[in-house]
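J.: Down below are the structures I want you to see.
Every read-out reported here was derived from the displayed coordinates using simple, explicitly stated rules and does not represent laboratory data. Bear in mind that the values here come from a model prediction, so they are computed numbers and not experimental data. Cβ atoms are built from the backbone, for glycine too; each structure is taken alone.
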Structure I
Amino acid sequence: MFHRILICTDLTDGLQRLVRFVPQLAQGGIQQITFLHSVPIAADPGMPKPDAAKIERAQAQLAPALEHNLTGIDVQVEVESGKPIEVMLRAVKKHQSDVILMGTQSRNLLTEKLFGSTTVELAQRSPIPILAIRPQLISAMTSEELSLRCQHLFRELLVPYDDSDASKHTIAEIAKRANASPACMICRVLESGHYELSAAEEQQILTETLEPAKAQLQAAGLQAEIELRKGNALTQILQAAQENDISAIALSSNLSDHAFGAIPSFAAELLRQSMHPILLFPAP
């Protein structure tokens, strides 16, 4: 699905372990891997300057990624000084990456408002999709489990679908990257006010919204299934991810600032609460 991945790690999020799994990432279709770490500018009474000692330690920790000597895959390690967001965006442009892999901590609305979120800010500014993974997920895996995960980062996607422009955009983005043939489950949740729909009305929703999305993916050569659920949208999507072999939940959102106000968006809440990886496509 993606070929040029930028793996951004703070060296405590578990993603630094992936330097040992370059062959498995290659088996999953990745052709270019860039491991990136940003080091804060060292505090200095005079002119601020890069922290040479931290840069050297980070380079040594990521260096095993360069030892695999595989044909047909380009592996690079970059350690730069500066603000993480700016360092990431420069790296995306430099390497022409087509997806960013990064860790994201569980946060509530209050901590985000007080301290901010690197994932949220990057999602607002990134020109390419982001795959956000919980550090707890990566850290808890054995090497055997992580080997399989690296081969199947995008194997089966769950797409929350409400027939909005954003959900249609997600389907279109997946369809145009169909070369790796992921499987997709398209799930629509009917919330309160729609519980009393008749069987005919539910079938109409399936026919008019989910079936066209499924057909679009199938026309691109992808396997696709559809499901209609009832209840709270966030709860049902998280439950659908648990009950099926889902690699990541895929959706589109600009995660604009208002999404982190008094009434947070669905995408923002999903990013906070899901233990499954979240594949965020930039909003159209």
Structure II
Amino acid sequence: MNTTHEHAPNLFARIGIRTLAVLGEMGAMFLFLLHGLWHIFTSPKQLRKIVYQMYFIGSKSLLVICLIGLFTGMVLGLQGYYTLIKFGSEGLLGTAVALSLIRELGPVLTAIMVTGRAGSSMAAEIGVMRITDQIDALEVMDINPISYLVSPRIAASILCFPLLTAVFDVIGIIGGYLTGVAMLGINSGIYFYRIESSVVMSDVAEGFTKALLFGVIVATVSCYQGYYTHMRKDGVGPEGVSNSTTSAVVMSCVLILVTDYIVTSFLL
């Protein structure tokens, strides 16, 4: 009996310690984000670095975004058709595909794919710079590492994520058209008419709002994990970089889904 009573406080203490640690890290990431945003506007010669990061985050992700968008739209068209036909409403396929992509799947899948391609790369690159003392060298040369490494990536993510989401949505709608119209025989005029009549500006604004938030989340988490690789307790050196990259991808994906739920709850 005494053993049981002794273990209970220890369990709650561990939960409390872990919770405080998570909250502390979230607060540190928020301050890290504010620091990065500040240097976007106060540091000189940011434009060239931002353009390069837009090329890396946006242009290099375009192919995978188009592929995922196309097949997502085709799957939505296929599943939506066989669901709607049970109710005699297959003419609403355009509405189902467009709203699903624009409000939910477009921004979420775009953010997750860019996290896997660009977010992991950001965390690994900055992490390697940390363990090889390149960030310390920047400080010695009186170059602010946040301004040089983090701010351009945050700015580029804020600009690229909505654009990539828009591309994903358009390609996905085309994928739904290929399945619903070309393969299953739905009238093409009805497909596009339903999209035009059902999609309103608030739907597009909701998708872009999510994309902006996801861009901030991915850039902040990835850069933060890489920047503080040397302070990790689960590994040092290359192992620390590996763990930082894994943590960046996992944490970004979790925060994307949590943020998606919160934003959807407020905007519905």
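J.: Output the label of whichever structure in I, II has the greatest value of distance in nm of label points 7 Å out along Cα→Cβ at positions 56 and 80.
T.: Once distance in nm of label points 7 Å out along Cα→Cβ at positions 56 and 80 is worked out for each structure, II has the highest.
J.: Let me ask you something else. Tell me which structure, out of I, II, gives 0.95 once FRET efficiency 1/(1 + (r/R0)^6) of positions 136 and 160 (r between Cβ atoms, R0 = 35 Å, to 0.05) is calculated.
T.: This value belongs to structure I.
J.: Have a look at I, II and say which one yields 1.6 for distance in nm of label points 7 Å out along Cα→Cβ at positions 32 and 216, as calculated.
T.: So the calculation was done on II.
J.: A value of 3.3 was derived for distance in nm of label points 7 Å out along Cα→Cβ at positions 48 and 168; which structure in I, II was it taken from?
T.: II
J.: Please state which of the structures I, II yields 35, 22, 15 when semi-axes √(5λ) of the Cα gyration tensor in Å is computed from it.
T.: Computing semi-axes √(5λ) of the Cα gyration tensor in Å on every structure in I, II gives 35, 22, 15 only for I.
J.: For structures I, II, which has the highest computed value of relative contact order in percent (Cα under 8 Å, 6 or more apart)?
T.: Comparing I, II, the top value of relative contact order in percent (Cα under 8 Å, 6 or more apart) belongs to II.
J.: Further, regarding this structure: Quick check on the output: 2.0 is distance in nm of label points 7 Å out along Cα→Cβ at positions 24 and 72, derived from one of I, II. Which one produced it?
T.: I
J.: Work out the source of -10500 here, i.e. which of I, II gives that when helix-only ellipticity at 222 nm (-39500 (n - 2.57) for each DSSP H run of 4 or more, over all residues; to 500) is computed.
T.: Structure I accounts for this read-out.
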